[in-house]
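Each value in this text was obtained by applying a stated rule to the coordinates, not by laboratory testing. The structure displayed is predicted, hence computed values, not measured ones. Cβ atoms are built from the backbone, for glycine too; each structure is taken alone.
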Structure I
Amino acid sequence: MPTIPRRPAAQRERERLQARRLRAGELFAAGVYQAEVARQLSVSAQAVSVWHRRWEAGGPEALHSKGPSGPAPRLSDTQLAAVERALLEGAGANGLVGELWTVDRVALVIERLTGVRHHPAHVWALLRHRLGWTVQRPARRAAERDQDAIDRWVKTDWPRIKQTPNGAEPAWSSSTNQRSA
């Protein structure tokens, strides 16, 4: 199962900026002055000057993005795919009681499978941003719920309870404050 690239919005931004730098490289190759490149691309002259130095030193390849900044992920795509397979098998298959997944339980499975310990907040970031999972909350209903009995009660008993006696006004429970009407 392929994982989502880390921080897809940041990846799109890197690609956009790289395309702008490569466009500047094309203009440099065409002999356009740095000031004109800055004007055409709506960037500062200082940025164009840096790009021009890099372009002169290494050609268009020197203008390519260096990739995401920051440390490399602690879980490889292969490890993350193994974790996802384990999660899809269910909590019971991973030695846990009940089928409800929490970030603490997911963190435990990640540690068992990969030996890497993550803070619950980071586990959520892995689930959301690298695997593309979203929060799925179970409906809060009793296992013993009898929908037919509930429907019958709503149809027969609730209208009788809801009605007030002929023209009666609801009682006011405060003995110290007069009801304003």
Structure II
Amino acid sequence: MLKKRENKKTSLEKKIIIAEGIFVFGILIFLFFSTAPAQIYPLSGMTIIEPDFVFEIENSEVVVISIDENFTTPIILKEGDDVTLPPGVYYWKVRSKFRESEVKSFTIESHVGLNLKEREENYELQNSGNVELNVTKEKEGFTTSMTIDVGKSEEVEKDNSSYEGRQVWTEIFYLS
């Protein structure tokens, strides 16, 4: 009878140890998946018009951005880093110490913006878009042009001219 009780006690202890092991394993699995790095914004496939936006992430230390899905030339951003990205398609993921998120993509759309500010002596033409501008000036049938880089401005004389800004198109050729 004593052996039967010991066997029952040993069997119960084994069951408790197995249950505790399963419980601990379940907690570890939960912690592993609940602390996975997550990308919140921009959404996958999203088109962004505003040139300055903020990446929103969870459980991550860095944002990795690239122009190709294989991340051959990555840009790595840590908290507080700033980067200005030209228009185009980008791929991004986030990393924590031990894990990486899935790869998502977003597109930054070209935005043409030309502001005319009146000064005392002249006008200031300012490129407020995210692409280089070719600005044409027309006055009394004569046309001239200038290029204004992103975020830059040019002073022009006060007269009855009209101005028009268009995106400068550059062609990229890939040789293989």
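Largest in distance in nm of label points 7 Å out along Cα→Cβ at positions 72 and 104 among the labelled structures I, II is structure I. Could you figure out which one of I, II the value 18.0 for mean projected area of the Cα convex hull in nm² was computed from? Derived from II, not from the others.
A value of 1.2 for distance in nm of label points 7 Å out along Cα→Cβ at positions 96 and 120, calculated from one of I, II, originates in structure I.
Mean count of other Cβ atoms within 10 Å over residues 128-135 computed as 19.5: which structure among I, II? Answer by label: II.
If relative contact order in percent (Cα under 8 Å, 6 or more apart) comes out at 20 when worked out from the coordinates, which of I, II was used?
Numbers: I: 20; II: 15.
Label of the source structure: I.
Consider the structures I, II: one of them gives -7000 for helix-only ellipticity at 222 nm (-39500 (n - 2.57) for each DSSP H run of 4 or more, over all residues; to 500) as calculated from the coordinates. Say which. Considering all the candidates, the number was obtained from II. If FRET efficiency 1/(1 + (r/R0)^6) of positions 40 and 152 (r between Cβ atoms, R0 = 30 Å, to 0.05) computes to 0.35, which of I, II did it come from? Checking each candidate, the match is II.
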